[in-house]
Structure P
Amino acid sequence: MAGGDLAPRRLLCAYRRGIFPWFSEGQPILWWSPDPRAVLWPDALRTTRTLRRTLRRATFAITENAAFDRVVGECAAPRPGQDGTWITRAMAAAYGRLHRKGYAHSIECWRDSELAGGLYGIAIGQVFFGESMFSRVTDASKVALAHLCTLGFGLIDCQVPNPHLARLGAVEINRRRFLALLDELCEAPGPCPLHVHATGAQS
């Protein structure tokens, strides 16, 4: 599908129906609903021995919603082997509006007061629709994901399957099952709202 706009009401309606925007600068707004869908059950996250050690040592300070715009900007930055980014200026602005309305959230990992990694996405009921993640320091984005898995969501949407997500425990389910889960979980009471922790850097 193509067209429409990125207004908050349209975006929230789309996510509830398993649809999300994904397009490059200069293209019309394109809407997607992959089949199969990649999802992660929070209690099925796979952690390596190294990551478990990092988590035990509390190598990173973790915050929620402390630097949403910076996380989106880092996720949009060029990466090796990629031409351009799907996080266009219009997309970044749209998710910023959702953040200010309390639907889009970020989790940040800090080391020595520097932003080392993080992720962002949209929370509706008990579903967290993951959008993107980044790392400037080894395992920082995985630590952010591990933190997300502790917050009480029933399902994390990872959108499109890929080997990296599979190594973290994501599985593929068909669209029919995914939509049935959304009907149930988006209407269920969500976990406590994400908030900014008292500890950790904010900037």
Structure Q
Amino acid sequence: MIHILDNHLAPEQQPLLRSMFADRKRLFVDLFGWNVPVVDGRYEMDQFDNADTIYLIVADDDGGHAASIRLFPSTRPHMLGTLFPHLCPLGVPVGDTTWESTRLCLPQRHGAGRRRELRNMLFSTMVDVALDRGIERYTGVIPEPFRKEVLSLGWQAEPLGPAVRIPGGPIGAFLIHVRTDTPERLRWSGVYSPVLDRVPA
């Protein structure tokens, strides 16, 4: 079951969101060692977890967080434009139809095969949400080895600049174009499949 959460302040969404923020803390802070904000010692949340955010969350059989990704409008202060503009020598792409994709959370407990399935579910839903809502481009910043993988999946995508080394390894920015043929392009690499159990909030 995948949830598309526009209103993360709704009381009924709080258990799933808390589960997500806790998993993000375990992955990004405890495992990866990122220097990012932690709330109450348990939840990884930053300034971009706010009322403008859309969360795509795969729930497990018990209703807890299994995997997630965060979407954010580029017309608001966002991660790439605020924290990492130097990754885009030609400028950070912004506009009403350009959104940022960040915080892909695939917990280690799932194992490699299951993480790939969850990633594909989230990427498929990202594309479906874009086509439903008139989003034409996604940007983001990720570790360079993963950027190479993302750019090779079949969708029309490009780097926004060279990789830059930071503590923990090199990172780079990317741009993904979402068009009507994007689902078919992602099918070529086995990434895309329609997500039938979607729960809009």
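Read the figures in this text as sums done on the coordinates, not as results from a lab. Because the structure is predicted, anything quoted here is derived from the model rather than measured. Cβ atoms are built from the backbone, for glycine too; each structure is taken alone.
Upon calculation of relative contact order in percent (Cα under 8 Å, 6 or more apart) from the atomic coordinates, which of the structures P, Q produces 21? Label of the originating structure: Q. I have 2, 10, 14, 17, 21, 19, 11, 5, 1, 0 for P(r) over Cα pairs in 5 Å bins from 0, in percent, for residues 20-115 alone, calculated from one of the structures P, Q. Which structure is it? Clearly, the read-out refers to P. When distance in nm of label points 7 Å out along Cα→Cβ at positions 44 and 68 is computed across structures P, Q, the figure 1.1 traces back to Q. Comparison across structures P, Q (criterion: FRET efficiency 1/(1 + (r/R0)^6) of positions 52 and 100 (r between Cβ atoms, R0 = 30 Å, to 0.05)) gives the highest value for Q.
Taking distance in nm of label points 7 Å out along Cα→Cβ at positions 28 and 188 as the criterion, the top structure among P, Q is P, with the largest value.
If distance in nm of label points 7 Å out along Cα→Cβ at positions 60 and 76 is calculated from each of P, Q, which structure is the one that comes out at 2.1?
Only structure P yields this read-out.
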